[in-house]
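Next up: the structures, one after another.
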Structure 1
Amino acid sequence: MKAIERDKAISYIQKFANRKVYLHLEMTMGAYTAHKNDKVHPASNFVKNVPIEFIHGTLSDSFPFRIGLKLAEGWVYAEGLTDYEFTDDGVLMFSESDQEGRLIAAVHLSDMPL
């Protein structure tokens, strides 16, 4: 993965617009380390292989980025994203990690379930 290049990443997002795609959305704030530190209050979410169809997708103007996917009846968004990759298999991945390389947030879009 590499640092998000906003315009390029938006063009990849738009390749998935207006058709059924699969969403993976994950966020964790301490859930992987709470067992080592009782002062950490863990919070997390995990959504995998949810079929969605979004009308428009974009990224915020400033780093770290927020992805927004406008659905017919709502929004999907995730904040704090720093890195991205568009794989040879056609999977668009965004992520953010902490200073120790542990995952904080991830968003993946794909044509097939992962």
Structure 2
Amino acid sequence: MTDLKNYNTLEGWFDDNLKEQAEDIANHGCVNGFSGVIYYSEPVSKYDKYQEEIWNSLYEDADEQGINILELIATFNGAKDVGSNDQFKNLMVWYYIEKLARNQVLFQEALAANW
């Protein structure tokens, strides 16, 4: 696992570690196992360090959809199975990693369209 102390944001960690796999993550989700977000200890440590970044994203997404954050979280795949704090943290990191992956795919598609 990459040392998190080298990253000020989870987005920066994503860019250096998972960006090349963005399309797979966007299409299949983190549940399929991607380096750095497989074992609970990995997303939990990321949540603990980057929770403000994650919650800012949750707020933005919920606001865009006209719902509150808890309503948004309830729509996530796996939300109904959360039974512990570590599982919740895992869900939050997967949500954000998957969002970053979707954004990266959209960015790449926009670049390709402009060529």
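When distance in nm of label points 7 Å out along Cα→Cβ at positions 23 and 47 is calculated for each of structures 1, 2, structure 2 gives the greatest result. Which structure, out of 1, 2, was helix-only ellipticity at 222 nm (-39500 (n - 2.57) for each DSSP H run of 4 or more, over all residues; to 500) derived from, given a value of -2000? Corresponding structure: 1.
Any idea which of 1, 2 comes out highest on relative contact order in percent (Cα under 8 Å, 6 or more apart)? Sorting by relative contact order in percent (Cα under 8 Å, 6 or more apart) in descending order puts 2 first.
Out of 1, 2, which one gives 25, 16, 13 for semi-axes √(5λ) of the Cα gyration tensor in Å as computed from the coordinates? The structure behind it is 1. Taking mean count of other Cβ atoms within 10 Å over residues 7-14 as the criterion, the top structure among 1, 2 is 2, with the largest value.
Determine which structure produced the value 0.85 for FRET efficiency 1/(1 + (r/R0)^6) of positions 71 and 87 (r between Cβ atoms, R0 = 25 Å, to 0.05), calculated from the coordinates; the candidates are 1, 2. Among 1, 2, the structure yielding 0.85 for FRET efficiency 1/(1 + (r/R0)^6) of positions 71 and 87 (r between Cβ atoms, R0 = 25 Å, to 0.05) is 2.
Coordinate-derived values only; no laboratory data. Keep in mind that this is a model prediction, so the values were computed, not measured. Cβ atoms are built from the backbone, for glycine too; each structure is taken alone.
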